[in-house]
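I've put the structures underneath this note.
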Structure I
Amino acid sequence: MTERVRVAYEGPIAVITNDNPEKHNAFDDEMDLRLFEILAEIRERPDIRAVVWRGEGKSFSSGRDVSTIGRQQMELSHHQLMTRGHRGIQQIFDLDVPIIAALHGWTIGGTFQRTLLCDVRIAAEGARFMLPELTHGVIPDTGGIACLFQMCGHGVVSDMVLTGRPLEAEEALRHGVISRIVPRDKLDETAREMAAKIAASPPLTVKLARRIIRNLHEPAVRASMGDELLAQTVLNKSEDFTEFKNARAESRAARFPGVHVPPPRGGRS
């Protein structure tokens, strides 16, 4: 059991901590499984009234630890691995208590998408968010597209997904991706104060209010994750993805099938 994701119980509050600061809290499969175990554990604890999810070091999480891709001996197919990941993180929907994500530094890729499934996100000054999946030849596949579409609309989510450009904290606040910006040294304190206020409220009231809010968006997010699972499985077996990986390995420009490449300036077509 890894300690790079851990949980502490502070009375009625569970505090989940990403603790892999040497890699800016990048997640690998072992950390994924530990996070899913923690969510399952919290679900079985009726004494817990609120959850804070935070990170050590300079960033909440830089996303996937790409250095582990292709190096681990996997017994599961890509489709099975994604299915396991979806089932694990969708436990957020099944909790009776809200999760407050306290974000600082970078929050990137799949981990950013996971925080979008949480109930509340607050951020430290200077926090930034990004979905760089297309630069790795794949698509966001953890419900993030649906969540951002609901928050920001078509234009912003298309810009972030298709170009991979970062979203600064101030813009994220304007779009409702986060609800507060606080000084970095006040982030943990603010998250715990918010959790304590929720924990002091009648638990059934919190549960029902959360359910009403979630029913407004959860069905669309689940449906989108199903589409992402199918699309990512197709991509993983595609000629485009094979060419993308080969081009990266050979340090050359990719030559995707069926894509016209204009001749160099001054050359003949």
Structure II
Amino acid sequence: MRLANFEPVIGFDYPLDTLVVSLTGDRCELDCAHCGGHYLKSMTPIWEADTKGATSCLVSGGCDREGRVPVTSHLDEVARLSQGRIMNWHVGLVGKSEAEIIAPYVDVVSFDFVGDDETIREVYGLEVGVEKYVATYELLRSYATVVPHITVGLRGGSLSGEYRCLEILEELGVDGLTFIVLIPTPGTRFAECDPPQPEQVAELLVEARLRFATVPLHLGCLRPRGLYRERLDPLAVQAGVNVIVSPSNTAVALAEELGLAVDKRMECCAVRFKREGHDERFV
């Protein structure tokens, strides 16, 4: 399916030239079960951001009690960062007013999409359902290119709603899809959980490849490292993904064995959707 619809090329992305900034520093009001604010600590507070060497930015931050990143804060700093750079955003469940305000500074939105009500409540502690994610996704698509991100095993390592995500997004339409995998993170409520088996992730990738024959599929940066990645990444190559972020040696070797040319880039994988103009509405 992949070879029938794409050139024999695979993207390997190493996002060293994407500056990752947080609008809230290390603060988040949700304390989600899979993150607990841990990943905010590795981001640069936007008020301390040094743009030297950065060709793109990921603007992120912690959420409020409604699951919204305070995207309209620090707009002066956002404007500074956006000069000559592609801007990829994590926005959470923002509304129309916030989307309108930040639209001039947004090139791509990386939007976490969830397909199960119980998972939303258990992981995020939000009293909303899948319909809220659908409405926000549709809203954001009217302002920018939106790349849904599906976390495989989000509910403590168990699959619950990932296949439903594919069904919903097939109906709504997508310009690209990114898959990430639960990392059992120390200090979180899911610290002692096991991630989904690599074969389970690969089966989901195969289903996505069959459903979205002409849509670029990415295996994103957030997934367990070490032996897990050595097992998963070559399966992702076989499943027909278009891009893998920081691939394992086993994936690189398999791509070479299959005769795939490598398109190596040094930015966040979502930036590709703007640079390559997959969504002609925004070129």
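What follows is calculated from the coordinates using simple rules that are stated; it is not laboratory data. Since we're looking at a predicted model, the values are computed, not measured. Cβ atoms are built from the backbone, for glycine too; each structure is taken alone.
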Test item: helix-only ellipticity at 222 nm (-39500 (n - 2.57) for each DSSP H run of 4 or more, over all residues; to 500) calculated as -13500, pick one of I, II: I
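When you work out relative contact order in percent (Cα under 8 Å, 6 or more apart) for each of the structures I, II, which one comes out largest? Intermediate results must be reported in sequence, preceding the final value.
Values: I: 17; II: 24.
If we compare relative contact order in percent (Cα under 8 Å, 6 or more apart) over I, II, the biggest value is for II.
Between I, II, which one scores greatest on mean count of other Cβ atoms within 10 Å over residues 198-205? It would help to have the intermediate numbers written out before the result.
Values: I: 13.8; II: 20.4.
With respect to mean count of other Cβ atoms within 10 Å over residues 198-205, the highest-scoring structure among I, II is II.
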Comparison of I, II - label where Cα Rg over 2.2 N^0.38 Å is highest: I
